Structure 1
Amino acid sequence: MEPDEDNPMIGYRGCYRYVREPELFRLDLDVIAAVRARHTNVHLMIPFVRTKWELAECLSLLDAHPLGRDTGLKRWIMAEVPSVVYWLPEYAALGIDGVSIGSNDLTQLILGVDRDSEVCKDLFDTRDPAVLDAIDQIIARASAAGLTTSLCGQAVSLYPELAEHLVRQGITSVSVTPDAAVATRHNVAVAERAVILEAARRRV
């Protein structure tokens, strides 16, 4: 039975729920192990990580599962909570391989706005300087720790300037829905050409 929460978006979800309900997490790991037996490009992504201790416990549960002995498995976390900016070096030390920036949740939590609210919809903007600063810090700290970085959310397909900003920051990849793949690929290609052209001009 699901708990009764006034605001489940910042409630009982993600990594913390895995820690509190390890038997359900083990079922998820069973499924991933079964899928990886046939498709080795499937890896693990731990969502909504808030603190170091919960991630450490979650990874301990993974290590105790047969999937944890799979040396080819990549261990990623979602970077959706602003605290990840502070904790990222500690997360890297725990042995994760990469981070995926959940731009929608990160924007909501930094700006304190519900993106589904018709009353406050004008406040939701991933291009807000506060959100961009958090994204930049996540990319920089992850890159310094040798982690791959990605960003998911529709903003990168809607705003070419955001795609260029991410390319300039050195992001590894972006993830979008299939219907936005063509537009996003175009935006990223244009940004990469601009960066390459500028680098060439500096060498002349």
Structure 2
Amino acid sequence: MTVLGAAILWFGWFGFNAGSALGAGELAVLAFFNTQVATAVASLSWLFAEWAIKGKPTTLGAASGAVAGLVAITPAAGFVSPMSAIIIGLVAGAICYIAILAKEKFGYDDALDVVGVHGVGGLWGALATGLFAQKIFNAAGADGLFFGNPGLFVNQAIGAFAAIAYSVALTFIILKIIDATVGVRVSSDEELQGLDISQHSEIGYSSL
């Protein structure tokens, strides 16, 4: 089910990366191809990082690496060269795997590794756009840091970290309001029973 879900996600991702070109032209083809190669390389990158650190690659790692690649290439898909897309995917797979390992060290609750994959991968993708973007591939864009324009990287960094700050602040406020009203956590008994049953009355994955 994990592999099927990752495959459907990968297929669907072409829709909004290539589809953002709003036409079947050269820009759509570039975004489509960059999405494919970055995702494939990120999946391999995660596997090799996992192999080096844990001693064996896993199927879940391959799927997670693919998602990391999809997330990372999205900001850059229509603005960078295929070679740059490969680099973006290569870095994304490895750093996102390292990020989920950091969860064990810091002890925060992130069952779906949203911070490690979407957070870190998305941040890298936004910054990488500021590094690798080239007007030769998209005249409506701008050259990045590696092509003579450090200003784009600065703007991308400001935008990315401003979004992080906004999200952290608003999430903190929302959680405080929920905790003061209905509560953030369920009881220990409900946790042991499982939230599918205690909160949603769904028993599809229960042996009861």
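All of the numbers you see were taken from the coordinates with simple rules; none came from a lab. For clarity, every value in this text was computed on a predicted model and none was experimentally measured. Cβ atoms are built from the backbone, for glycine too; each structure is taken alone.
For the structures shown (1, 2), distance in nm of label points 7 Å out along Cα→Cβ at positions 43 and 187 is largest in 2.
Once distance in nm of label points 7 Å out along Cα→Cβ at positions 107 and 147 is evaluated on every structure in 1, 2, the highest one turns out to be 2. Looking at structures 1, 2, which one was FRET efficiency 1/(1 + (r/R0)^6) of positions 27 and 179 (r between Cβ atoms, R0 = 30 Å, to 0.05) calculated from, given that it came out as 0.45? Only one of 1, 2 returns 0.45 for FRET efficiency 1/(1 + (r/R0)^6) of positions 27 and 179 (r between Cβ atoms, R0 = 30 Å, to 0.05), namely 1.
Given -16000 as the derived value for helix-only ellipticity at 222 nm (-39500 (n - 2.57) for each DSSP H run of 4 or more, over all residues; to 500), which of the supplied structures 1, 2 does it correspond to? Computed on structure 1.
Suppose you compute Rg and Dmax of the Cα atoms in Å, for residues 51-170 alone for every structure in 1, 2: which one lands on 15.3, 45? Considering all the candidates, the number was obtained from 2.
Here distance in nm of label points 7 Å out along Cα→Cβ at positions 83 and 163 was calculated and came to 2.8; which of the structures 1, 2 was it taken from? Of the structures listed, the value fits 2.
Please state which of the structures 1, 2 yields 14.5 when mean projected area of the Cα convex hull in nm² is computed from it. So the calculation was done on 2.
For structures 1, 2, calculate distance in nm of label points 7 Å out along Cα→Cβ at positions 59 and 91 and state which one comes out highest. Working shown, then result.
Values: 1: 1.1; 2: 3.2.
Structure 2 gives the largest value of distance in nm of label points 7 Å out along Cα→Cβ at positions 59 and 91 among 1, 2.
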